[in-house]
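Several structures are given next for inspection.
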Structure P
Amino acid sequence: MTSTFTQKNNIIRFVYAETTVAENEILMQALLIDDELYDFYMKCAFTKESIDKMEFEPSNKCITNILNYSKKVSLQVAS
């Protein structure tokens, strides 16, 4: 159980390029022989790519709230 958990953590690190060259070699070998681990890697890679493409934008209500708060705070400081 611990081995699978550690391998999956290492795959996530691999997807985010946080592994060493030596770890990369070991993980690539594991991906060649373990179909379940390879499927996990593919899902992680796809998810990371999807997240990287996302654009986030606050709602107009959120922007209005921030601007109103900022005005309120700046008026208090100026007094």
Structure Q
Amino acid sequence: MAIVTVYQWTIYDIKNDEMIKSRRWATKEAIEWVHGTAIENTGVEIDEGSLSRELQGMTARNFDPYATGGFQQQVRP
């Protein structure tokens, strides 16, 4: 699989009238698509298979790119 760079990012929360950090990591393209702002110094390279199938270019909620071992996050065919 290909390697992609994902970033932590912020987006405006209209309900609370403030910027919040997303619980997902995402590619810059995906962040721009939802009008978010990438946090520049947070870029991490991950395997493209770690991206969510629900939202193109984004990981699942609470994804930890630094996790090693532990609970399996996905099954590959």
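Identify the structure, out of P, Q, from whose coordinates semi-axes √(5λ) of the Cα gyration tensor in Å was calculated to give 23, 13, 12.
Values: P: 46, 15, 11; Q: 23, 13, 12.
Going through each structure in turn, the value belongs to Q.
Assuming 25 is relative contact order in percent (Cα under 8 Å, 6 or more apart) as calculated from a single structure, say which of P, Q it is.
Details: P: 25; Q: 34.
That value comes from structure P.
Tell me which of P, Q gives 1.4 when you compute distance in nm of label points 7 Å out along Cα→Cβ at positions 7 and 31.
Going through each structure in turn, the value belongs to P.
Name the one structure among P, Q that helix-only ellipticity at 222 nm (-39500 (n - 2.57) for each DSSP H run of 4 or more, over all residues; to 500) of -27500 was derived from.
P
Since every read-out is calculated from the coordinates, none of them should be taken as a lab result. If you're wondering where the values come from, they're calculated on a predicted model, not measured in any experiment. Cβ atoms are built from the backbone, for glycine too; each structure is taken alone.
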